[in-house]
Structure 1
Amino acid sequence: MKNYVVMNNSNGKATYCQVVVGQGFKKAYKRIASLGNIQKLTEINENYLEIFRDKVKELGHIEDSNKLKKILLDYLNSLAEQTYTTNIGINILYYVIDKLQIFESLEKSKHKDLENILKYQISSRILQNSSIINSFENKDKFENEVDTKKDTFYGLLDVLVNNEDNLISNLYEKISSISNRNKQFVFFDSTTVYFETFSRDGLRMPGYSKDGKFKEDQVVVGMATDSNGIPIYLKVFRGNTADGNTLIPFIVDLREKFAIKSMTVIADKGMSTNKNIRFLESHGIDYIFAQRLKTTSKSFKEFVLDPSGFNESVDNFKWKELEFKSLWKGGRFNDNFRRRIVIYSQKRANKDKNDRQILIDNFRKKQNKQGVVNAEDIIGTKKYKFFKKVGKMSFTLDLDKIEEDEKFDGYFVYETSRKDLKPEEIVSVYHKQYQIEENFRTLKSSLKVRPIFVRTERHIRGHFLLNFIALIVLKFTIFKINEFYHQQGVIEKLTNTKLIDFLKDCNKLTKLRNGKIIEERFIDPAINKSNEETYNEFLEIVKNCI
């Protein structure tokens, strides 16, 4: 079967474009379909002949001439004027990445488009938080200069892992140099991230899940954040690592990678173990920990509940403190002293009472006439401290525990090695611990670091590193924009959700005719202040204030 040919034919008066087929040596072509006067076709698209020829090759033989003509003309008209939308909010993130000079420390790569792909991957984690495959498939929805294959996207996880130390240390120093980062305070916490798999190897192991995913395997993730809420370092542990066992190896890594000579580690109750404190003291590292009041000695509890000795604070709380010797494991004095600062707040007392009542009310909704709840009905309940076991698989309320718990409503205890800080300063510093908890929520929700579908240990580490760098870029962007507006007297702060939603709404409409741009405009969904105006403001901030 002979191939169709697209050519121009003149009848002496006008020239027409036709689809023809050869009939043999020295014989005339047979016309299959006439596509119209070339003057009109040129008005639609001056490259009509090339377009028709490519399309005919793609279509092959279509016997119905009317059908063939319609397909070709519809296709030509579809190319005459094209309209598409691209996200340009991503450009703000590109500018921040450029300012942070993230890729300066990368080893030289044979891949010429390495930086563009990494820049897009980091930014797209923030704006579409999907898998690596989806980020590749959706790349045309965003402004970028990426032109590569899907396999290259996965290969970049190896590039990140190979350059992890240089990437993170350079980011740390760069942010320190262009912000008011206080290197003295390091806020630490850990969490769990689960997998969509049941194969256990390397980092993936079963363990206690903070996500309530008790059947899936997981990893444990430790993170440090500065006083501004900007992440410093992230370390991935095996999934069966206990919370309290993450701090020491994390701090060892932190000091080695960033050469931090003096620091104060701030952490919650889960890190306040004798083992951790002894380690910090022996290495000359200060700390501010929350203390589990209800696990302290009887004499200390009596000290806390004794109403005498409290001092009034201007910050609407009362405080008193106790200094005591720090002991080695055998009870020998190690030449260090610790301070325990007891805080009482009526606001906290009201919250403690309300939180406890919620647990009690939820339990009572499930209990039978005998006041008993079966074990399967309380699976997933985070706190069992007010329940007691009756039989193998049943629980009832523990009224004695409730009464004991009520005594400590409103009290909070900090344990610290810092002798130079006033109680109000200790409270103020520890208050910023919420920022690391917020960073974990951002990793899990906004950036959707979980669940993980990559398999090899290197790609798991690369996956976390990619998300961690994206988190740094996001938090630093928010910090610099908020800092700028704060200097202008603006009180309202930009949040993760607000910035991400705004950047997603920053889209550009482009119209092309015959392959040439005839219109570009900002698509503005805002009712009041236009998104375009705010977008330009944000661009100026990241260009000029970083």
Structure 2
Amino acid sequence: VLANYSDGTTRDITPLAVFQSSNDVSASIDEKGMVTSGTRGEAFIMARFNIFTVGVPVVVIPEDLDYQRPKLPTNNYIDTLVQNKLHKLRMTPSELCSDEVFLRRVFLDITGLLPKKEDAKAFLVNQSPNKRSELIDQLLEKKEFTELWVMKFAELLQIKTDDNQGMSYKATLLYFNWLKDRIANNVPMDQIVQDLLTSKGGTFTHPSTNFYQVERDNLKITENVAQVFMGMRIQCAQCHNHPFDRWTQDEYYSFASFFSQVGRKRGADPRENIIYNRKSGEINHPVHKKPMPPKFLGDEAPEIPKGADRREILAEWLASPKNPFFARNLSNLVWAHFFGQGIIEPVDDVRISNPPSNPELLDQLSSKFTEYNYDFKKLVRDVCNSRTYQLSSKTNVSNQSDTRNFARAHLRRIRAEVLLDVISQATETKNKFQGLPLGAKAIQIADGRVSNYFLTTFGRAKRETVCSCEVVMEPSLSQALHLLNGDTTNKRIAQGKVISNRLKEGMKPHEIIEELYLRCFSREPRAAEKENLLASLDLENPDEGLEDIFWALLNSKEFIFNH
């Protein structure tokens, strides 16, 4: 490892550097910087000295591997870039998923709901070669698409009542509805972010100002802005230079200076707060105690006239092509929603030592997002129309160990709010949440403090931090026990009376079984499944047996997971 100094000299610092591999199984590195290949895969090899970290990707391929690049169709630029990366790894993507799998997958991902029985039947018999892209266009116009993404952004913005921060329920609801209005009207994401950062006025009359009420500590605001809008965790640099990234303590406090003049005062209504620009106030460096001039992260220090609102200067830069991290971060967030993991994972931990799995793909998504003037729907449309999104979860020999390169679809447990909503949908029962009318969906909950046992058990975000880790997606024993023994499925099957109502309508047991499969799995039962289930029924009194079948379907992996 060579270090180039400002005076033009070069020094071998190999004995002083720290070496690390992101995947020791595929490529390990010793203290002398010697890399040893292991099993098939890829790794990122890093060398760290002082505040500097550099790295290089390494691909390990068996010598005797029999591989020929397959000739595969592409739907758009996404497929080209994913297939190029897979070719480097000598990996073949899975086949396209079936219409039944695609239908259920895209409904859950875009709307957070399952397709209705009649929608499923119509799609499955449709012979149009464009039916998948046509369905995507239809779903993007549904209000549920807005509601799902409002929920996701409300998590990042920590929208919840908090007496300690002066966030009343009224302010919370106004803030949530402001966000919902912006996304429903497809306001470009750069404008939404600029409105948040530059907001001023009353937290009731100008709801976007609640961005500065949810968190009142200027240093925490600094960290949240970097993490939510740029995908960077700069918290370490508050006390010392970041050990795994390039951010220094100087850069941290210079970035924080953009928020040093944010003022707050009480409004005429004691529940309302007024956010304003104080036009004065500095943040001092904790070591040398001198004021730190505002400076963009990874960029230059702007000229700011005295008394000007520093946030306006920041917002103009942050949500623009001048800042390469903004479009990349939002593009990665979108990708992660539809694939279960980001091109950078975790999505809010961008650093040199955590590189993207496909840099060219992330760059192109970011470029397209910018080209679309930050139109959120256009980017979602690109992702869903890609062949990569529509791949099967069934593996082949070459991709069965792949976890990062999108060679196949991965099973994803349905997130808490959506899972509760689809259970309600399938059983024809209604949810009841505090502050919402009977029958409201879980994804419509405005206040992060509102929850129930099911949502908490299945990992609903508490909105206490901006970290993506707040949403827990991993299955757990308590979740399985609740589904098997709790009242969510058992009680709702009884309350919804789906089985008894269908029997009263004159439907035969085999017809009801077909409908249950369409309700839960968006497919009809296979011949063997239908035969075995019918054989288990008392055809003279099928009610209880059909309810048991319904319960089994709702508790199955095929229902709980998006595949």
Structure 3
Amino acid sequence: MSTTPNPSASPDQPNATPALSCKLSANRYDALSSPAGKKPAPPCTLVIFGAGGDLTKRLLMPALYNLAVDGLLDDSMKIIGVNHGERETREWCDELHTSLQKFAADKASTFHAGKLDDNAWNWVAQRLEYMAGEFESDDTFAKLKQKLDQSKGGNAIFYLAVGARFFKPITDRLGKAGLLKEGDGANGGFRRLVIEKPFGTDLASARDLNAHILSYARESQVYRIDHFLGKDTVQSILAVRFANAMFEPIWRREYIDCVQITAAETIGVEGRGRFYEQTGAFRDMVPNHLFQLLGIVAMEPPNSFDAEAVRNRKAELFDAIQPLTSADVVFGQYEKGPAGVGYREEPDVAPGSTTETYAAARVFVENWRWAGVPFYLRTGKRLAVRRTEVSVQLKPVPFRLFRDTPVDALTPNVLTIRIDPEHGSSFDFNVKVPGPVMQVGPVQSSFNYGDFFAESANVGYETLLYDCMFGDATLFQRADSIETSWCAVDDVLHPRSGGAVAVRGYAAGSDGPAEADALLARDGHAWRPLQQKAPGGKS
């Protein structure tokens, strides 16, 4: 990697290590050439509310660092971190730098880069500014307005990296201060609002939040972020569907038997017991992350990859989801097992808690393409392995051809798209076993992205931040999609028929509760084992 000379090095020390400066510099970090077809984002000021939080340290700053390495940020960009508590900008810089070094050295981190490039970090650090302020104080926003009025171009993105209870107060004060008016300030420019999930906790709260936000900003200014959609392998589902003639013609009920979407974790609640007690696995994952994967897998082909064309198709899909009832859902809670203590023994969890840490659902889409095809979704904590994947199982072939042979069963054809931690795809199909007798056995064709493409330490937010700077909302959620997703699960959250969903126990380190197996068995299907072996016996 080429680097720029260090302007802070003395003349007699030309090779001195670059100083980690927080002073704004006009010198461009001499990164590698930008990825093919990409250009630096337009100039803007990124305002991060929650500058001292975990999201900022673990995801936003690594993403900004990676964008700087790739030369995708404008020289005049500024990053203002807003948080309660007085401190110097230098202190904030040092704290972020320490966090980046920690994540870069952690082999389990998605940001495992080995060692930071000090020149790249310097470029980011020189553009950082810390601003102390309370999120519910008018003085904070008056001071912020003054800073933005002085910024070049007037473009600003307000990133709410805060708890959901601050969404409305911050939006309210941004709106009343005139900070969301596009063209506001001395130089004009765009104004965008980025909000992390949860987008409400049910249909009523989602409608209320959307109405509040849209009373101050237009829908085109609001970017509701779901980090699942920032993953390259999630976006690859669209490429698999629409860039290959072999898949799209059979991507319909006539050929597909069922679809399984899995998001399994080995970790528990990791000190977030208080949050999880109020949320649970179903609210946390199903109406957002898993439905977003379902939307990409099942939506009709858009006319183009224009943001509204894609989001219109997803909105149509969510609107076609048959409302779930308690009969379509299984809840579980991990108990003491091979992987550790039970959920009720975790800190800040009630001894008799009935909060679910596992959720499985059977979903049907009521449209011409998918009528009668079940989509099985599952997610959980403290499961046997960490795995996020989509598996598309094709219908069996007519068996009559093999009636007078030793073949007594055929393994289903399954296309699996691996999203995390492995990145790739596989296809299970049947071939003749070598020998004089007609026998058929399953094999697997598989590939990993790392074998074909140079994979970088990507945290999934790089694409989302970059797209937001350009105003490309393709990978962001729209108000109507949020509300139709919550509408589909409203009867599960607030039962009007069938009663509340019982919470079943499962051992920590297992595949989940047995009742989840019964959910599929009634349709003649079975979950793909979490601890899978490829055809031929290899893990």
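Among the shown structures 1, 2, 3, from which was the value 20, 51, 25, 4, 0 of P(r) over Cα pairs in 20 Å bins from 0, in percent calculated? Only structure 3 yields this read-out. Which structure, out of 1, 2, 3, was Rg and Dmax of the Cα atoms in Å, for residues 179-458 alone calculated from, if the result is 20.7, 62? Computed on structure 1. The maximum of distance in nm of label points 7 Å out along Cα→Cβ at positions 411 and 483 over structures 1, 2, 3, that is, the highest value, falls on 3.
Values in this text are rule-based calculations from the coordinates and carry no lab data. Fair warning: this is a prediction, and the values are worked out from it, not measured in the lab. Cβ atoms are built from the backbone, for glycine too; each structure is taken alone.
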